[in-house]
Structure P
Amino acid sequence: MIRVRKHLSVALLAALLSAVAFLWATPFLWTLVASFRPESAGSADMASLLPDLHPTLENFRNALESGTFGIYYVNTIIVVTGVLAVQCVTVSLAGYAFARLRFPGRDFLFYAFLLQLMLVPPALIVPNLRTVVDLGLYDTLPGVMAPYFASAFGTFLMRQTFLALPRDFEEAAAIDGAPWWAIIWYVLLPMAKPGLVAFAIVSITAHWNEFLWPLMVINSPGNQTLTIGLASFAMGAEGGKEWGVLAAGTLLVMAPLAVAFVAFQRRFVDSFVFSGVKG
């Protein structure tokens, strides 16, 4: 009897999780199905989640012709990789300082630094925008990247990662006369790779999908990122009721992250498990 109840509980839990997963994936499923429907499909067909019997790539061709997605991709990749490259330097050095160095007020400064996590990002738009304008970076890709060069979350993650690493290797390197930068580069960072990968996943996802800040900074169509370009593209497609083209454009924006997640799903999970956050 107990075994039957156990199996029944597991089955009910699995059914509940499957239902929640289906509801969560419904917008993506509709986008995927609608992007392959022909333009002749009626509104009732567009609302259906059932695949069309005669799928077409016409919507993707129209989306690529209507919007300059090539430029959007290049600008987004520049922003994402540029931010991540600088962040890897800043969060690694800050995490090392808070984890390994001893100086007065270290803990107080660390917790004060973490207060940034409690700030709502839109609250910083006005001061950040004034700073970008004063630096002459308005309507430029460096202006989009600048506020993200430092990361409180990344500093916290790397601090926890460094604290979880044994000191034996770096002490041996210090005895051999290695300078502090060589200890970080050749000893600590290779062992902290899971933490860096976990942070890279968060950083790339966040800045790939960033919308509000690029919208405030960018005016020129040639500097638009994918999210801003998609918004401009969607206004025209929605006005013409071209739902298939709109779905295709949306899929073009989200496809790279979705493909990367499917291809490296195990690596993603392992990076967060072994990143040292739980320490």
Structure Q
Amino acid sequence: MKIAACQTPVVFGDTEANLQVVLKALERSQDAGVDVLCMPETFLQGYFNNREDARKNSVSLDSDEFADMCERFGQFSPTLLLGLNELRGERLFNTVVVIEGGELVGRYSKNYLVFNYFCRGDEFPVFEKNGVTYGIIICADSSYMEPARIESMRGAQIIFSPHFNYIQHDGVDRHTRLVRNQHVARAVENEVFVVKTNVVVPESSGTSVFGYAGLGVGDSFILAPDGRPVAEAGLFTESLLIYDVPPEALAGKRRKFHRASQAVIDQLCKEYRKLEV
């Protein structure tokens, strides 16, 4: 299973410019024999801090516009994981679509939200490519154990984690370290490969959108199930990470979490029910 993660700048509100980046990444991935290519969170249109701009820069998966995009992807063999702002009726979702051979085969919508104009996704599907099962989480989902754990319990051996991090200056270092450590935790506790991909946003690009000065630093990487990085893009770079996952390194059906006793499971469920959501 050969996987790829694209770390690249994004043009806010310019779908065509971002599509050109996707097409070039697909072409490079195809030449390299990649099976699955993951683009960053909301990469198609950019990430916005208010509902009006997000709705203006969104797409319905039932639309001719989306069908035309899929047709342009049809010439490429890699499965594409593409982040976008999805308009579903009157509701907005932060979604990653799964496209194979120009056809939409599934989607995952973010559960742990940063901007509440989005609706929460409450499904945690897994997908299969060449006999390997994988799942998707989006950005803040990686800060919590449940999305990746549910997908791992459903058989995921690889978790793709697209991000769109634009952080104020005084929080960049802490946030970058924290996010990396959270992905290490998700890899180790679930015995999965974790693929984080992120945008690079210069300060001049993001200030007018988010209303504050900050940076999108990148730091995309691929982690082995022991938390060890096997591929890294670094900071402020444009990169297409490609890694050939050794079949023998993929977890089987039984993982460490299968050792949980019924008492542990019952008490965990009891504590969740006590929470005020």
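Side notes on the structure shown:
- Comparison of P, Q - label where distance in nm of label points 7 Å out along Cα→Cβ at positions 39 and 127 is highest: P
- Here FRET efficiency 1/(1 + (r/R0)^6) of positions 31 and 79 (r between Cβ atoms, R0 = 25 Å, to 0.05) was derived from just one of the structures P, Q, and that gives 0.60; the source is P.
- Label whose coordinates, when mean count of other Cβ atoms within 10 Å over residues 135-142 is calculated, return 25.1 (choices P, Q): Q
- Answer label among P, Q for the case where relative contact order in percent (Cα under 8 Å, 6 or more apart), calculated from the coordinates, equals 19: Q
- Comparing volume of the Cα convex hull per residue in Å³ across structures P, Q, the highest figure comes from P.
- helix-only ellipticity at 222 nm (-39500 (n - 2.57) for each DSSP H run of 4 or more, over all residues; to 500) from the coordinates reads -9000; which among P, Q: Q
- Which entry (P, Q) yields the derived value 2.3 for distance in nm of label points 7 Å out along Cα→Cβ at positions 15 and 103: Q
- Comparison of P, Q - label where percent of Cα pairs over 13 Å apart, for residues 183-246 alone is highest: P
Read the figures in this text as sums done on the coordinates, not as results from a lab. Source: prediction; values computed, not measured. Cβ atoms are built from the backbone, for glycine too; each structure is taken alone.
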